[in-house]
Structure 1
Amino acid sequence: MNLLRDSSVALVHQLMDQMQENASVGVAVCPPSVYLHDVGAALRGSSIALGAQNVYHAAEGAYTGEVSCGMLLDLGCQYVILGHSERRAIFGESDADVNQKLHAVLKSGLKPIVCIGETLAQREAGETQKVVRSQCTHSLAGLSPEQMAETVLAYEPVWAIGTGKTATPAQAEEVHADIRDLLSTIFGKAVADKVVIQYGGSVKADNAHELLSQPNIDGALVGGAALKADSFLAIVQAAGKIQK
């Protein structure tokens, strides 16, 4: 819940002006829903995709204040974030809620970015693997291998979001590798190898290259550093230098 309309549009114009040098990197921006129309209009014809921060599972009806998949598609969205830790912690969204939304999103043709991650208390208690595997299993319940291949995952340790703390590349890679191992068990290795698993949690210009160089980290879900063009472009540039 940052920026206003003019600053949101100005930001994407700055990104577009310099994105040509990094054509190999897939980039999407996810502004607040009230600015999706204006940001989408600004992005038209560019390589940057448009995404939303949340969606409701129902196609239509008496759900005051909510936004449907059809509405997001109507505005030109290609992606939607589901189950962000703030949605889970502040608004009480459960794995079951995320799963219900995920099935609606996949049915609509939007590409979901499903967030998972443990709190500081859970990490300190040695429960990271248990928590993350449980969130994956329940949030992704009922997906076919084909649907899983179309789903992006984002591991975001809650203790590293907006705190300035970042999981070390080794810590992040360990969790990413375990997630891929779980996906391989459920959906098969071929599907697991295709799934994009992003890291989110205080990703910045000075740590992006080392994080994104890890074998099982396929991208970044960027928060605060995406609010300024220079810092976001530095992360995109870091990604562009990595060969996998």
Structure 2
Amino acid sequence: MGRCILVLMLLLSAVPAWAGKGLVLSTGMREPWTNAQKTGFTEQLLAELFRSLELDGHVVFNPAAARALALANDGIEDGLAARIAGLEKDYPNLIRVPEPVFYNDFVAASAPDAPVEIRSWGDLGTFSVGYILGWQIFDHNLPRVRELTQVKDSAQLLGLVRAGRTDIILHERWQVLWHARQLNIPLRIHEPPLVSVPMYLYLHKSRADLIEPIGRALKAMKADGRHKALVDAVLGPLMQDPSRK
């Protein structure tokens, strides 16, 4: 009997303390990061992460950023997926996982045959440029340009390219490629990105025991190729000519 109890204790000690516990993280980013089918990049990446840690976790979509932040800071939800660094300054109950989940590349894009070469913010000055109203990263960094057009959404922005009404549009790489593919609009992304922003997971302080294990699991996914495999499978096809989908 004593040996059985010892074996049972050893088995239980090998199971992570958090195994089987639920974890709900919210995000405000839609396609290709999340979608109704739960096959977006963020959803698949975190599903693999949760599986590796034996966590019963999932991602929920909440487009209301202020509401999502408040829910996470108050502990009503367990945390946030894919957010910029620094939120802990204004939301003291949130702890950031130090390892980035992925990077958001903010890029210049044009029609494939446009006689344009953009490698930095300074190259934009002589062109007509468009971007979505309210995108602060462009508000704060765009120099004076020949002509500026601001629109309400990605479809309108890509419509400017299709109609030849602007030389350059500014957007996040994978989102604009996803929308271009849906609308069958060929698009050229100019390299390198104008700015590349690391995106992180945040957990409520009540789940602080998961910060280090999640960070290690993310590093392991990058080291063994699982992270890249998801990038290639989910995001890679967006680089193809949308007219050939």
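What follows draws every value from the coordinates through simple rules; no lab data is involved. The structure presented is a predicted model; accordingly, all values stated were derived computationally and were not measured. Cβ atoms are built from the backbone, for glycine too; each structure is taken alone.
Taking helix-only ellipticity at 222 nm (-39500 (n - 2.57) for each DSSP H run of 4 or more, over all residues; to 500) from the coordinates of each of 1, 2, which one would give -14000?
Attributed to the structure labelled 1.
One of 1, 2 was used to compute FRET efficiency 1/(1 + (r/R0)^6) of positions 55 and 151 (r between Cβ atoms, R0 = 30 Å, to 0.05), and the result was 0.15. Which label is that? Before the final figure, lay out the partial values.
Details: 1: 1.00; 2: 0.15.
Matching structure: 2.
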*Identify the structure, out of 1, 2, from whose coordinates mean projected area of the Cα convex hull in nm², for residues 23-102 alone was calculated to give 5.1.*
2
*asked:* On FRET efficiency 1/(1 + (r/R0)^6) of positions 79 and 127 (r between Cβ atoms, R0 = 30 Å, to 0.05), which of the structures labelled 1, 2 is highest?
replied: 1
_Top of 1, 2 by FRET efficiency 1/(1 + (r/R0)^6) of positions 111 and 175 (r between Cβ atoms, R0 = 25 Å, to 0.05), largest first_ = 2
*Of structures 1, 2, which gives 16 when relative contact order in percent (Cα under 8 Å, 6 or more apart) is computed from the coordinates?*
1
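Upon calculation of semi-axes √(5λ) of the Cα gyration tensor in Å from the atomic coordinates, which of the structures 1, 2 produces 25, 23, 17?
On the way: 1: 25, 23, 17; 2: 41, 19, 15.
Corresponding structure: 1.
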